[in-house]
Structure P
Amino acid sequence: MVNQDVNLLTIRSRIEDICCLESFICSQTDIPVCERNKILLITNEIFENIIQHATLQDKSIRFKIFKGKRPSLLFLFYSTNFEWFISNVTRMQPYFDPRLNRYRGLGLKICYNLSSSIHYRATKTYNAVSVRL
């Protein structure tokens, strides 16, 4: 963990740091448990996808929770291949990958079902994934 304030966490883009992300979410006790559980599932999936599939230039990811009646989440990072992901994400459907002998794409499907919206943005200086519960 690099930096943390009440609603903002900056972490390294390493799978081992998922524990820091989970602890940060669990510490947000003013968010109802049911909503926190949704946030945990969604952030785990998005964090893992960023680490596994993004070509990250900066090795840190900023995560922010916006609290309210319907919490919102924001991931900020920079990846050189994020535009490609955005162009394909809306067409992706869960499928069976015989090479890995497992289904792919179910995690994002779950994220869409647990949230009211997910938006992606790629710019020359940053990439963002925003989620509204």
Structure Q
Amino acid sequence: MNTKFSNQKIKPVFGDSRGNIFDILEIPVTHIGKITFKKGAVRGNHYHKKSTQYSYVIGGKLELTIMGLNNKKIKKIILSEGDLTTIPPKMIHIYRALANSSILDITTYARGKKGYEEDTIRVKNDHV
């Protein structure tokens, strides 16, 4: 799979008096977790060798800094509720919480046992 970075606002696919239905992702995944951030917290500072990471913002506001391994161009994006980012393998990503926030962390590589650590390469925090 040749995945590229993307960010999109997820909109309801259906709504009525009971509320809305949102289709967040329609691909096979191996892990879904919830990550919370306190305002000012920094998370990430790494890239994954094989896994594609999808992050869906449940609430709050985050600054996402991304940078490719070969292309050192830094890009910063502000994320808010309803945003879904696709982060391909070998893309450095750093989250900084601009407010108390939470995301769904969805990956294509198992986090259990040693899977996450074997797939994760940590980097310096120089780009936040």
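For helix-only ellipticity at 222 nm (-39500 (n - 2.57) for each DSSP H run of 4 or more, over all residues; to 500), the calculated result is -500, so let me know which of P, Q that is.
Checking each candidate, the match is Q.
When relative contact order in percent (Cα under 8 Å, 6 or more apart) is calculated, the result is 22; to which of the structures P, Q does this value belong?
Going label by label, the one that fits is P.
Distance in nm of label points 7 Å out along Cα→Cβ at positions 10 and 74 was computed and gave 2.9; which structure, P, Q, did it come from?
Among P, Q, the structure yielding 2.9 for distance in nm of label points 7 Å out along Cα→Cβ at positions 10 and 74 is Q.
With FRET efficiency 1/(1 + (r/R0)^6) of positions 82 and 114 (r between Cβ atoms, R0 = 41 Å, to 0.05) derived from the coordinates and found to be 1.00, which of P, Q does the value describe?
P
All of the numbers you see were taken from the coordinates with simple rules; none came from a lab. In this text the structure is predicted, and so the values were computed from the model without any measurement. Cβ atoms are built from the backbone, for glycine too; each structure is taken alone.
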